[in-house]
Structure P
Amino acid sequence: MSSPSIVLATRNPGKLAEIRDVLTPLGVQVVSLEAFGPIPEPPESEETFAGNARRKALDYARATGYWCLADDSGLVVDALDGAPGVRSARYAAECMPADAPRGVIDEANNRRLLEALADVPDERRTARFVCHLTLASPQGVLLEAHGTVEGRIAHRPAGGNGFGYDPLFYVPELGCTTAELPPERKNRISHRGKAVREFAQRYQRWRQASPTA
């Protein structure tokens, strides 16, 4: 791999393609974890998105020997005191077998969210998607970026695009859920899209200021 190379802490091809689209024009080679064979997945045991992203970036950087870019993201619901938060991907984990497919897990998470908000009126169903990105070398954290998108939780799912909580995440300014948006439009307003674009700007300024970094 030629320098600069960054390992992306994911095996998700969609996420890899999305981040490559932003960073490749900056002269960065973005490499999937698939290039390194089996690597133990770090536990997401921190209390914040930033903490989990830092943990993953550092662990994978040390395992591969390369700079690593990791993200942690999820849904924060005000009426639930910030839940599901860092447990977004496993909000209904106790109801699911460990090997359940992602789509089945998503449906269970959405059902639990609707049950938790069953008696909550529209004006109190405010929520946001959050994404935190961390770039680390084996020696420590190098750069970070953050992105959010505001909305509220709908009373029933709508839309067939996206994944996770997208069918329930209603954006009032757009008049639809994020699952009702075409992928390219969702990426323009999404928490991850915002975080990646902010990261790209910070990365470019940092490399220009420190060309030997």
Structure Q
Amino acid sequence: MNPVIEAINNRRSIRSYETKPIPKDIINTIIEAGNRAPFTSITRSQPWRFVVIEDPEFKQKLLQTTLPFWKKCTEGMKETYPEIYKMGMSLYEAMDDPKDVVYYNAPVIIFVIGPANNAVSCALACENIMIAAQSFGLGSCYVGFGSTVKGNADVVQALELTDDEQIYGPIVLGYPKVNPSAAVASALESMGPNKKEPVTKWI
């Protein structure tokens, strides 16, 4: 099979990772793939920038900032979306301490940052990153809750976020965990997507 199509077909959102570090040359290659994504002609150059997080202490700071948002949002789904609430809580309860249901204890977090009016271009960069990661045998996951960090001044300063910038992602990367605990494996199985065939009209 065409290797690009194979990487696209095999890509999944991974939520359980080994602690094994990712070599920097692979991370750089993945970043370069993101940087080669299409962008709007108005900007005439790539509108995004990347921040790579590997430091364990900073990752804990990110988690402490975003986890309250996750808990509040998940609790709000208890009555309106009970199935989603149950899936989220099942994974949280199955995780070993320290519980990280936002970044999944991934060894690398990549923030894709760009202007608020360049959402489509930055999303294309995110997709390139995830497909490139798959081609190296890495797992990835686009974690929307990871963008809720603007309330922490230390994080904003470290990411050098400006008022007119948005966080797209971030994207977590790592080697998928081969043998997660039975409870985690069961919770992850329940979160699997319901894939369907493309809806296509030919004219």
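Data overview
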| item | result |
| --- | --- |
| Read-out distance in nm of label points 7 Å out along Cα→Cβ at positions 42 and 138, computed value 1.5, structure in P, Q | P |
| Structure with the greatest value (metric relative contact order in percent (Cα under 8 Å, 6 or more apart), set P, Q) | Q |
| Which entry (P, Q) yields the derived value 47, 34, 31 for Cα extents along the principal axes in Å, for residues 10-113 alone | Q |
| Structure from which 12.0 was derived, mean count of other Cβ atoms within 10 Å over residues 18-25, options P, Q | Q |
| If Rg and Dmax of the Cα atoms in Å, for residues 82-185 alone is computed and equals 15.4, 49, the structure in P, Q | P |
| For -10000 (helix-only ellipticity at 222 nm (-39500 (n - 2.57) for each DSSP H run of 4 or more, over all residues; to 500), calculated) the corresponding structure among P, Q | P |
| Label whose coordinates, when mean count of other Cβ atoms within 10 Å over residues 74-81 is calculated, return 12.5 (choices P, Q) | Q |
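Every number in this text was worked out from the coordinates using simple rules, so none of it is lab data. Nothing here was measured: the structure is a model prediction, and the numbers come from that model. Cβ atoms are built from the backbone, for glycine too; each structure is taken alone.
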